[in-house]
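What follows draws every value from the coordinates through simple rules; no lab data is involved. Nothing here was measured: the structure is a model prediction, and the numbers come from that model.
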Structure I
């Protein structure tokens, strides 16, 4: 792979968009309290963690995912990908790899379908958004 063909600004924006979606998704506005309940986490327990490390590492992982998605999207040539086909790439990766991987882990951990839905749908959605951003900036 020729890394010179990657639009690093698009990768950064895709990572920021994914991180921002996560902030909303796991907040009290959307699914934060349900997610917390499914895991048995209290507010006090969550406050004990080092949030700078958690958020910082999460952002780095999202940047790496966006970089990988850019490599996948760029593998088709310069004029073949637009925002819609980029979004479809993200959906395929999200549904067929990430969503199923999360399901396997949660099955062995004996966690609920509701937890799978919260975590997997977030990642499927952010991968679709990543793909759309990267496809649009192809």
Structure II
């Protein structure tokens, strides 16, 4: 009895984490045809707004890798805008693992830099984080 061994090609998977506001995205890039899925859903279904879809595609289009890699992302926390920013950050960091020579190009477009702005907490005695009650002289 002869047992044949099948040669199984192992796909290269690149992993990176992206963050924005209170959102955290785990991004997995593998060679493919350019499909993007987020939390198990199609990219167009998860982000219905064209602006958010464009934001996610920006780093891929910049380095002309939009049709060469499949992207699978899981994202938690925050709202849709923060999640889109976190995925964009994660994709940019994954691209660097594929080709570190693209770093100056991605840095110039500010995709690598983590946007650390968060919502400021509300302080006591104020209406919002900084808005005070109107001053009444008499």
Structure III
């Protein structure tokens, strides 16, 4: 089944209730962008998805290999530049893996983190189809 997200934008700032039908979070824009800063920005949400995928992949590979690890901590930052050909985004990733691992094990875990699903998805081709037949809510 395809992943589906539904967003309802609220009148205050750019607050949005984001749901997958089971879980909900609040998204917003920072105050400097005329938001209320009560939730993660769209860029932060994208970066969060990448970070989560990387740390989950590290834990998955460690479990698969019966390697004992503690916390997996990722710090990601991004810088977006406007260029003639369009936007270029530079992402810096730092991952800390707690545990008694050899250098080879850490190297393998970090390699696998760079092979996580979202990392591959972001680097792949995207086809975004715009629906033109939106249904309007009935007036009450």
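Computed values, structure above
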quantity	calculated
Test item: relative contact order in percent (Cα under 8 Å, 6 or more apart) calculated as 40, pick one of I, II, III	I
Ranking I, II, III by Kirkwood radius over Cα pairs in Å, the structure that comes out highest	III
